[in-house]
1. Suppose you compute helix-only ellipticity at 222 nm (-39500 (n - 2.57) for each DSSP H run of 4 or more, over all residues; to 500) for every structure in I, II: which one lands on -12000?
2. Could you tell me which structure in I, II was used to calculate mean count of other Cβ atoms within 10 Å over residues 215-222 as 15.6?
3. Quick one: mean count of other Cβ atoms within 10 Å over residues 319-326 came out at 12.8 when computed from one of I, II, so which one is it?
4. For volume of the Cα convex hull per residue in Å³, which structure out of I, II has the highest calculated value?
5. Give the label, chosen from I, II, of the structure having the highest value of relative contact order in percent (Cα under 8 Å, 6 or more apart).
6. Of structures I, II, which gives 7, 25, 31, 25, 11, 1 when P(r) over Cα pairs in 10 Å bins from 0, in percent, for residues 87-270 alone is computed from the coordinates?
Structure I
Amino acid sequence: MCGICGFTGDEDQVVLKKMTDTIVHRGPDDDGYYADGKINLGMRRLSIIDVTTGQQPIHNEDKNLWTVFNGEIFNFQKLRKDLEEKGHQFYTDHSDTEVIVHLYEEYGQDFPNRINGMFALALWDKTEDKLLLIRDRMGVKPLFYALVGDKLIFGSEIKAILQHPAYQRGVNYDAIYHYFTLKNIPAPMTAFAGIHSLLPGELLIFARGDIVKERWWKIRFQEREDWDEHDIQERILTLLEDATRLRMISDVPFGAYLSGGVDSSVIVALMARYSNQPVKTFTLGYEDELKNKEADLDHARKVSQAFRTEHHEYIMSWRELRDDIDKVIAAFDQPFSGTISTFFLSKLIAKHVKVALSGDAADELFGSYLSHRSAIPMYYFGRLYEKVKNNALTAEDKELFKPCDIQFLNDLYLKSAGEEARWRYHMGVFMDEEKDSLLSACFHSELNGAGSYALFSANFRLTSSKDPLNRMLEMEWNTQLPDQVLAFVDFLSMAHSVEVRSPFLDYRLVELAATIPGHLKIRQGNVKDILKQTVSSLLPDGITKRPKEGFVLPIFDWMVDKLKDYSTDVLSESRIRKHGLFNNNAVKRLTKDYYAGNRSNAVKVWNLMMFQLWWEIYFG
């Protein structure tokens, strides 16, 4: 695991070193550089595979191919064996990075399809004067780039690009406009003008001053109604077992995140099966006596005892959130008001291991979030709306609405007329019409793009599924998963030099899940039903029955009490007037209403706070 950066053009070791130094947290063990007058490549290394001889940049036999690589190739041993049989010669002992240059020699630009892994890489083809930037299928590892004149600048994090003197810092107001609805910046946009995110499964070719991009992989949801449920369960378990086993390949100690929920618990169960020593597990708790959070600790302990893990708990307080919030924002480089708990638990993990497995992406594959729980009920609600209005629903009709209650569905229907993009959009933070009054005339004058509802509509048009739940999962897999979920996992763990691996992100399991009908994923209101049926025999009693909680900080509990003074200071008129991007009266009304008792405004206040803090760090 590493951080990478670089730029095309004349050699400049000073600039390259400055860029590389900004991502030292991604690789505190080593650094490496290559420059030849046309390309400058830099990297920071977190040594996990081939600790002794795996230094980067890596080259081929003729030294006309060079690569810097962030990630892990889980099937590298087989790939290396196959390449050696074809005559390729390796100079490292067992580096997974070295297979990249030989795969490119053998298969050209199609080589990523042979990799099972998570990665963001830069490959310099010296003979062709061509630079390739490639991101893994799911978007686990980030990669950003900017084209300034005829120079391409790239990095694992935006902060590396900001160090290059050719880039002049500016604001992308359209991207930030969407943040106020989404909690994150939607790729390929970033919060910075001229800096772009490479999409998951995307390949960028830079040659002779021109950029060409192509998608080398994209998820397609194509349900098979002929699936035998027993066969599905067997295939899920077989793939999950192999994906876990592959992700335990490491030359350094590793452990696992453990919330006590289904997803993390089944990963721990499988790790215990393949490990010859106790698995190290880590969970997050809080000083405050919050009932739901105490349950997290209890269930995690139960799983730990069942599999005899070496268990560690990290107990944090609201003060730690207040004191570290600037570090959290600096890890993202962009405004972000989603989940940030990974930052705090990773502090503990970093003291024990460099690698931790997690249960991330099970929710996105099998259905768990509110938008997932609402998809099938909203589909039927629209078709039964006349019966709803006439109070003529049968018991059988009402079964179709589980797990949602009729009042919730009715409220959502009245806002959207049942149109999927519109009701999903209404689950955002601020609606477009709210942003009309929230954002100042100065902000609006900088906008060039369409509203956030139009963005949702465009994203749904790109889906391939006809199944109402799978359409939601597919849309979010291409947007919310990489832009928000995988982003917080990667940036906040790597801030403490911890690599996270999730077996649920194995592309073979992902492609299988995309063929499973939605009614098997959420059945009679039970989320992730097919997954729970598959793994229930592996877990202690009660784990598959508990409601989803996960590693989510009790921020809203703290904001109304212990963080009230801090929150009101961040959004004080004196601070927000400095940028002039908000309507001061609108912010004042919102915060006053919140602290007067309207707790539904909590997510909005937090969203504004995180933007304000980001602005002060990067533009203040």
Structure II
Amino acid sequence: MNSHLNRALEWTPQNVQPSILGFFSFLALVIFSAAAWPKLKILIDAKAAERTNQIFKRLGVTLRIAFGQAKLFQEKEAGWMHALIFWGFLILLFRAAEFFFIGFFPTFAFPVNNLVYSAYIYTKDITVFLVTIAILFALYRRLVIKPERLTLSGEGLLILALILAIMISDIMFDSSYSALNLEYQSGPISWILTPTLKIFADHILSHLHSLAYWTHISSILIFLILLPRSKHFHILTSIPNVFFSKLDPGNNLKRIDFETEETFGVTNSNDFNWKQMLDLHTCTQCGRCDRACPAWATEKPLSPQKLTVDLRDNLNNENSPPLREIVEDEVIWSCTTCGACENACPIMIEYVDKIIELRRGLVLTEDRYPNEFTEAFKSLETQSNPWGFPKSSRSDWAKELDVPIWDKEQPTEYLYFVGCNGSFDARGKKITKAVVQTLKEAEVEFSILGNIEGCTGDPARRSGNEYLFEMLASENAQTFKENNIRKVITHCPHCLNSLKNEYPEFGTHLEVIHHSELLQKLIKDGKISPKQDEQNNIVFHDSCYLGRHNEVYEAPREVLNHAGGQIKEIEHSRETGTCCGAGGARFLLEENIGTRMSHHRLDELMVNEPDTIAVSCPFCVLMLEDAAKAKNLKVQVKDIGEMIQKKT
């Protein structure tokens, strides 16, 4: 770019051009700030959130997810489209700055006869071309293909049209000047168009050059004005949102200080912390969360996307009504807290913590929750299990198995934390006994707490009764401390998640291992010998709280391979596995709306016509076994602990 190019802007003389550009730029910035400042102020005034630790790890996640667009490539075509637009946006930021620079300093001469400028102009042209192709494909998807998850809106089409105008005007800006000055070094796209434009007279080319410049500038300024007034505000918030995303496993839930806090949970969007609010502003309404949600797939009223938009609208409305007037209770109670929506979100929006905060508001502040929880809460408080079995019968399952009770004077290497399901449920006790038999055969030193073991509080916390969770967790934490317990085995992923990820807030730091991980270790150490009989045609169902929430995928599969099974992976497995419907305390509630989630999941698992469905969670066993009985299917549902157990 040189001074001759700038003088071609004939519509606006050099002494007037900076003033006009300055006026419109200032006006656009004022209008942008008027819409952006209220959003920023809400974030500044919001509750604190601890998201400034592990800086280098956060930078790595940001490079991989935000700049590398890793999650978007789960969909190849749409992923490449979005990635090209995003990467093009980053590269062309310099080009946009150049346009404003030559507008404010029209007589400045850029040094163009060097390799740096040549590389820049070629890179710019290729980027413009690729972004143009991506935008045209985006328009084709919206107007012709029309994917079900996409919401067709005039706003989205306008943004695409503006980006297209920026790309076309960029090429016309260079091409028209190249036609006027053949010695001008243009990029490959401009060079191709130059001969065609040479048919026009010089004065027309000058006007075309000026028109391209002001089209480019105007489109950028209009784009800037629209950003804080639309879902495309995520262009500014998505990278920070990824940087401040959760790094640790679990649901990132925090204790409530019942002595100092005046309100509990969320009853208005202003009750969220700043990171949760940033999530709301970052939603692109792409619909990936809805497509992954098992509740939405089974005709429940929960749409993660719509809930996020409703919460965002409530947050942005100065006279916002209470959430109970815009979000139905059934929407909140439909969630299984499986985290599939979070896994699907390309910009790391967190949903589960908001759902539980909303449940806390309903339970603790408004005293409003499903009737089924009334007895469950009472049973958890008095008997430390959700079904009302006497706590004195918690270890009855072990009476004939010669299982030692923990002795702090002579502690074993491991404590086997059995959990409520494994202690009281008839089906769950079979899993517990299978695990005990295998641990004994492998000569693992373990013992149990017996009747002093209590519910971890997972169903209380997931249902929003944080006060009850506080009570149950505090009692267990005290037991662990008094007995000097350090290493814990559990076959229930929900117990694993609570003990490993949530009990540290109670001063209890345990080395918690799922039985699949321990079995995997015992196999590698040669302490469990292979079974002689083969179990063919197995599909494995990933538990949400073992897989997505704690990233344990390989251990149960290796155990199954050792057991002689031939695993046939299905489409929705590992990170994209679908919930059985039991999580989030949903196992305590009836499913009265739509299809049962367990039936939906069973249909996915039966695609490969398995003989056995292998599971690593007792609640998943219950849900899928009941679904198989309801559908009159012959398939077996077994925990991996049962499948590795030798026949006696």
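Just so you know, all these numbers are worked out from the coordinates, no wet-lab data involved. Keep in mind the model is a prediction, meaning the values are calculated, not measured. Cβ atoms are built from the backbone, for glycine too; each structure is taken alone.
1. Of the structures listed, the value fits I.
2. That value comes from structure I.
3. II
4. Across I, II, volume of the Cα convex hull per residue in Å³ peaks for II.
5. Comparing I, II by relative contact order in percent (Cα under 8 Å, 6 or more apart), the maximum is at I.
6. Comparing all candidates, it corresponds to I.
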